[in-house]
Structure 1
Amino acid sequence: MQTISSSTPIAAPQEVAWEVMADHELYARWVPRSQVDLEIEGSPQRGGVGAIRVFRIGPVRTRQEITAFDPPRRMAYRVLSVPLPVRNCRSDLLLVAEEDGSACTLHWDCWFDPLVPLTGGILRQALAAATARMSAGIAAEAEHRARSA
């Protein structure tokens, strides 16, 4: 099992960061030529548990199912299909508020098993880069919204 862990400080309240993190449609802003759709709605909110999100970059599709949705703190998903030689891929996103409530930190952990021996390091780098791009996008959008409020 391969693991990726990152922590991204966000200069915005946890509730603002949650609104951004839970809005799947925003994710397309942070990856050029991409599109994100909700294939199946979740519960109790559209993007909640059971929701299936589809990320498209050109003809490449990745499908994810939301497995945990605990506003404004935690969201988790498992990857149903991805154009990489991996299986058992899942992620857990956790927002931890600062004591004064003015900021938070996004902790993003991802686990996967490589299908091809000796490719774990390369796949870890690719997934870490994607996670970093998404985390930076979430942080930037949340900080923008906090400044505009």
Structure 2
Amino acid sequence: MSQAVDADRMIAYMRERAGAFMRILDGTVEAIDQQRGWARLRWHPTEACCHSGTIVQGGFVTSMLDAAMAHAITARVGVGMMAPTLELKVSFFRVCNPGVYFSEGTVVHCTRSVAYAEGQLTDAGGTPIARASCTCKIAPLKG
């Protein structure tokens, strides 16, 4: 595990390393808790992310959950580390339409090489849309 930095610097680090999917879904890291291994992200998927009219495609919903859990793990293990997903389970409760959403990820258990996390996606009013759990490998960031 690497050395932790303060929360504001960690969030800036995460935003700098954000992938293209974060831009597509207008996602941003809002808050983290390094001690708990927790992260909250805000999203705004548009109709460009939809199928069947105005239903956000399930892969995008899954990405919003996966990102929250990965950011929670990164908050816990520190800069210079990554958490590629080894296993992911998603349960969908409601349809996700274009709008504002929040995903939260929480580390359930973390060792030097593996982390287990859970995530939830809610709409702007706090209604649950989907939940997920994952197993991730902890490894040094390459590149």
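Which one of 1, 2 has distance in nm of label points 7 Å out along Cα→Cβ at positions 11 and 59, as calculated from the coordinates, equal to 3.1?
Numbers: 1: 4.4; 2: 3.1.
Structure of origin is 2.
Using distance in nm of label points 7 Å out along Cα→Cβ at positions 107 and 123 for the comparison, can you identify which of 1, 2 gives the largest number?
Details: 1: 2.5; 2: 3.3.
Across 1, 2, distance in nm of label points 7 Å out along Cα→Cβ at positions 107 and 123 peaks for 2.
Give the label, chosen from 1, 2, of the structure having the highest value of relative contact order in percent (Cα under 8 Å, 6 or more apart). Let's see the in-between values first.
Working: 1: 31; 2: 25.
Answer by largest value of relative contact order in percent (Cα under 8 Å, 6 or more apart): 1.
Quick check on the output: 13.8 is mean count of other Cβ atoms within 10 Å over residues 27-34, derived from one of 1, 2. Which one produced it?
On the way: 1: 13.8; 2: 17.9.
Answer for the origin of the read-out: 1.
Here, each number is a calculation from the coordinates, and none is a lab measurement. Quantities reported herein were computed from a predicted structural model and do not represent experimental measurements. Cβ atoms are built from the backbone, for glycine too; each structure is taken alone.
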